[in-house]
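Some structures are shown below for you to check.
What follows draws every value from the coordinates through simple rules; no lab data is involved. This structure is a prediction, so every number in the text was calculated from the model and none was measured. Cβ atoms are built from the backbone, for glycine too; each structure is taken alone.
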Structure 1
Amino acid sequence: MAIGALIGAYQEDDSGGLRALLPLAGRTLVEYQVRCASAAGAAPIVVVVERVPQALQDAFERLRLDGIGVFPASDVNDAVSRFEAGSPILLIGDGIAPPAGLVAEIAQEAEPAVATVPDDERHELFERIDGSTRWAGVAVVDARLLGSTAAMLGDWDLQSTLLRRAIQDGARRFAASDGAGEPLLVETADQLADFQRHLIHSSRGPRDDWVSRYLLPKIEDLATEQLMETPVRPGWLIWAALALTIGAAICFTRGWLGAGLALLILSAPLDLIAARLATLRLKPLSQRMWSRLALWPAGGFALLAIGLWEMRHGTGWGALVTAAAASAFAEATRNENAAMPAGGDLWLFSRRNAIVLAIPFALGGVWTAYLLAALLYAALSFFIVQRVRHATSS
């Protein structure tokens, strides 16, 4: 049975506002909590509130625009009615910033479970369970327990009462630090600063070319921090990268070689930034996204456009053949490099590597020499991949 989620958003921070509205990764804490629950497969997602200020309504609207259904409930019985009888419910405490991995881990539990942290000075803000443990702010309970708790509830402390009853009913406990990391319980925006830095840092995925590994990280970090606070969607950046690449190819066909290269340089980090934004918003980009898949052939089209211009204005048909051969070797390398060990494709021919390779040749005005260098680079990459593949097979 599908799991639902119940999130608290009614306690105030030190400034008198809601903890749920504390800023995190360009959005709010409650948006992060909802995205964690959604990424773990939870639906419906109910947020328990006493009142819905405009800032909270805006947060809900942003989530809905991203395709995440979220339902505010100011009444306990209203919250109960959102869930199917007998379904498991993911419980995320008010003011809790949990690692997404911890939420995904506990959401897979087949039986009621409670994540715990040690009862020590570091975790003194967390709700105490017994003499040695405190609640980590994440749990899975049964909808029937939620219904019976709502029936007996006398004051507005739904989550605490629900936690107590789940523990009394024998819910399994496990230490949050043993799995995907410990959560954070926050009362002020400053407490989220380190957590946000960790999220931004961890949004960097593996790098499969030397340009993204060594040249683009600072650009990515700066752009990600700026864009995460905007309504810009990751998909828009992918489309922008594709448009810039196609625009570069058109420039090359008209002899605007410098302008074309500038467009390619601008396009180089956009798909990486898009992936990081998607990771921060806990909605990773699909590997089969059409615009993302089109970036590679669009890059090949730009290379052919350079060959076409050089063929027509100086070096004859050999330039076009060289560009076509380089594109063919590059495609063959891309199709065959699955045999490469992790990180082994760092120095192989890639779209970004080819863009940076063009810079010194462009400064010297020797574009045909660039095509030859690209051909040698792509061919060498292909032979390296083949050697590794056959060595692995044997």
Structure 2
Amino acid sequence: MPPPPLIQFVLMACIISIGMGQFIVFAVLAPLIRSVGLQEIHGGLILSFSSVIYALSSGVWGRVSSVFGRRKVILVGLLGYCLGTLMFAAVFFAGLQLWLQGTLLFVCLCVARMLQSVLMGATAPAATAYMADITTPEQRVKGMGLLGSAHSLGTILGPALAAPLILLHLLAPLLAASAITLLMAVVVWRALAAPPVTQPTRVHIGQEILNTVKSYFDARYADILLIGVLMFMAYAMCQQTVGYLIQDRLHISPAETATIVAHAFICSAVFSLIAQFVVVAKLKLESNTLLLIGLPLMLVGYLVLLQLQMERDALLAFSFIGFGFGLAMPGFSASASLSVSAEEQGAVAGVIAGAPALGFILGPTLGAMFYEAHVMAPYAAAALLNGLLALAVLRRHWTRNAA
């Protein structure tokens, strides 16, 4: 088996590729939705429906990786992401050519994204569980921080790649995302050894789905999971509507909008990476402390979006959001991972990976509904929610110390 540093590098590369693909989609989705004649609520529903599938499948894949091995499940996720992105892009191409329109186009986009979500949910939990396998409890925060840093690096590289490709065609970034995940699958197949499975038993998919649903209510980490899900929901409300906000406030074209959104996501990812490499890796703060610092910083970013008037405001807002997220995400992941035994890391890794999807079930749709009611409503709601979450983490911290 390769030495742990090489394993960690490959795992980080997997998360980088997934992060690149996801943020490429986020950068181009808003202008694509409007370019094919759909409305904001359609974009939100597409992500919400696919997030339901992702939340269920990621928990199952986390458990499956304990039976069939982390490497196989990682490969399923990467190849599924590659094929699913191609299918998603193909449907959008049909919409741009007016071969598909209206309700039929919307349904096809939903189906394509949901089919993609069934498989792409495999990579993150399997990689997270693999990282837990090769780290001690004392190293767990740092190990999860490395994966968080990898995701942040992916969110830098994704929009950075998307920005010039958008000038060629709005769909060019999606094709690039598909190619990247295919390349990463080859790397995993050639470079990552298959570790021994931890639970050599048969998998019953129906039972595993029930187990996954039950795992989201496990009393050992239910409180921190709820905090994480609501944090992602607030983030999703803003992330999925900021493209519409920028286009409406600055009165610019879809391509110009996608470029500015890509630049904002790059700023977010750069500051997230700084937070993880400088604060998380060097200061070695406790997981609750990371949440207590990160959530208020994200709140500041949402407040900046409330008065967006130019591109600079979007860049500043997502810099705060990214720095806060870079602290809060490793704090959330480590808190959940440390709450269970080594034998249960596959299951809890699925829960950790499913938390963003759970937040994205309601976040995009709520954000779109709020935006249609008032353009500033999503950002005010996100700021309020983040403030309440910071208070909840503080209460959790006091309760745990008192006990």
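For the read-out distance in nm of label points 7 Å out along Cα→Cβ at positions 17 and 113, a value of 3.5 was computed from one structure; give its label from 1, 2. Going label by label, the one that fits is 1. Taking FRET efficiency 1/(1 + (r/R0)^6) of positions 73 and 329 (r between Cβ atoms, R0 = 25 Å, to 0.05) as the criterion, the top structure among 1, 2 is 2, with the largest value.
Tell me which structure, out of 1, 2, gives 53, 45, 35 once Cα extents along the principal axes in Å is calculated. Structure of origin is 2. The value 28 for relative contact order in percent (Cα under 8 Å, 6 or more apart) was derived from one model only; which of 1, 2 is it? Source structure for this number: 2. When distance in nm of label points 7 Å out along Cα→Cβ at positions 161 and 233 is calculated, the result is 3.3; to which of the structures 1, 2 does this value belong? It must be structure 2, since only it matches.
Comparing 1, 2, where is distance in nm of label points 7 Å out along Cα→Cβ at positions 193 and 225 highest? Provide the component values of the computation, followed by the final result.
Details: 1: 1.2; 2: 3.4.
Structure 2 comes out on top.
Looking across 1, 2, the calculation of mean count of other Cβ atoms within 10 Å over residues 33-40 that yields 19.0 traces back to 2.
For which of the structures 1, 2 does the calculation of helix-only ellipticity at 222 nm (-39500 (n - 2.57) for each DSSP H run of 4 or more, over all residues; to 500) return -28000? For helix-only ellipticity at 222 nm (-39500 (n - 2.57) for each DSSP H run of 4 or more, over all residues; to 500), the value -28000 is produced by structure 2.
Work out FRET efficiency 1/(1 + (r/R0)^6) of positions 49 and 185 (r between Cβ atoms, R0 = 30 Å, to 0.05) for each of structures 1, 2, then name the structure with the largest result. Walk me through the numbers before you get to the answer.
On the way: 1: 0.95; 2: 0.70.
Evaluating FRET efficiency 1/(1 + (r/R0)^6) of positions 49 and 185 (r between Cβ atoms, R0 = 30 Å, to 0.05) on every structure, the highest lands on 1.
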